[in-house]
Structure I
Amino acid sequence: MSENIHLKTEQTIKDLYAKYSQDLYMTSKLFQFINHQLPVLLENIQDGRERSLQRISELTTEQEKFIHSFLAKNRYFYHSSNEKIHQNNGNQLITVTPFMKMVPVINSNRP
């Protein structure tokens, strides 16, 4: 952790305690939040982030599997430099226009 972030966080907490030093209700709320609610909140955020990263990884893997399977079965090629899709009909590459012609083929590859 950056020393600057740590010092800024400490200063913010000190400032909050100084601001509410005359208010027992607010200082007790601040104590409860920092010592009880904040750790649970941060744990929940971390768990949610880890689940999200795991899901992204799973979806990326599934996407790659689908792309490889689709291209192997249908001989379509995507050129990212010109954003065109070509189909290999066995003898030559044909530019597929528009993309919607591929929708029935994509749907037929769904499980």
Structure II
Amino acid sequence: MLQNFKDKTLTLGMKNLIGMFISDFGTVEDFSINTKEKSVSCKLHLVGEPEVLNLYINRYALKEDEGKCFFVVEELSTSKEWLSLLAKKYVEGRAFEIPQQYSYLVKLL
């Protein structure tokens, strides 16, 4: 039950945060995170696209190095084959630094 509350709270916060980052080119239709399975599901409505884009991070990891926090996408897929191929080549395995002002979220992930 505590796991569900944590995931729901984190889901709401992350949906709003991602929505702010992509507001110029789309909206977040749905977002969910499962901290136990280390997975994320997201539906984005992007400007100029007739269909919603489904994005799945099937596995992620969190790393710390020299006091900095990183989000690592270990396995990713999308509803667009070409984008999944692009993501596998340029996103999977890459560590994305979490800005200091959001590092408190790492404890929840």
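Each value in this text was obtained by applying a stated rule to the coordinates, not by laboratory testing. None of the values given here were measured: they were computed from a predicted structure. Cβ atoms are built from the backbone, for glycine too; each structure is taken alone.
If you rank structures I, II by FRET efficiency 1/(1 + (r/R0)^6) of positions 15 and 95 (r between Cβ atoms, R0 = 41 Å, to 0.05), which sits at the top with the largest value?
II
Assign the value 0.95, calculated as FRET efficiency 1/(1 + (r/R0)^6) of positions 31 and 79 (r between Cβ atoms, R0 = 25 Å, to 0.05), to the correct structure from I, II. Please list the in-between numbers first.
Working: I: 0.00; II: 0.95.
Considering all the candidates, the number was obtained from II.
Tell me which structure, out of I, II, gives 10 once relative contact order in percent (Cα under 8 Å, 6 or more apart) is calculated. The partial results should precede the final answer.
Values: I: 10; II: 18.
Checking each candidate, the match is I.
For distance in nm of label points 7 Å out along Cα→Cβ at positions 23 and 71, which of I, II scores largest?
Working: I: 6.1; II: 1.8.
Going through I, II one by one, distance in nm of label points 7 Å out along Cα→Cβ at positions 23 and 71 peaks for structure I.
I, II: which one has distance in nm of label points 7 Å out along Cα→Cβ at positions 7 and 87, as calculated, at 1.8?
Values: I: 6.5; II: 1.8.
Label of the originating structure: II.
Out of I, II, which structure matches -21000 when helix-only ellipticity at 222 nm (-39500 (n - 2.57) for each DSSP H run of 4 or more, over all residues; to 500) is calculated? Please report the intermediate quantities before stating the final value.
Details: I: -21000; II: -9500.
Value -21000 for helix-only ellipticity at 222 nm (-39500 (n - 2.57) for each DSSP H run of 4 or more, over all residues; to 500) corresponds to I out of I, II.
Of the structures labelled I, II, which one yields 14.7 when Kirkwood radius over Cα pairs in Å is computed from its coordinates? Write out the running numbers ahead of the final one.
Working: I: 19.7; II: 14.7.
Here the read-out was taken from II.
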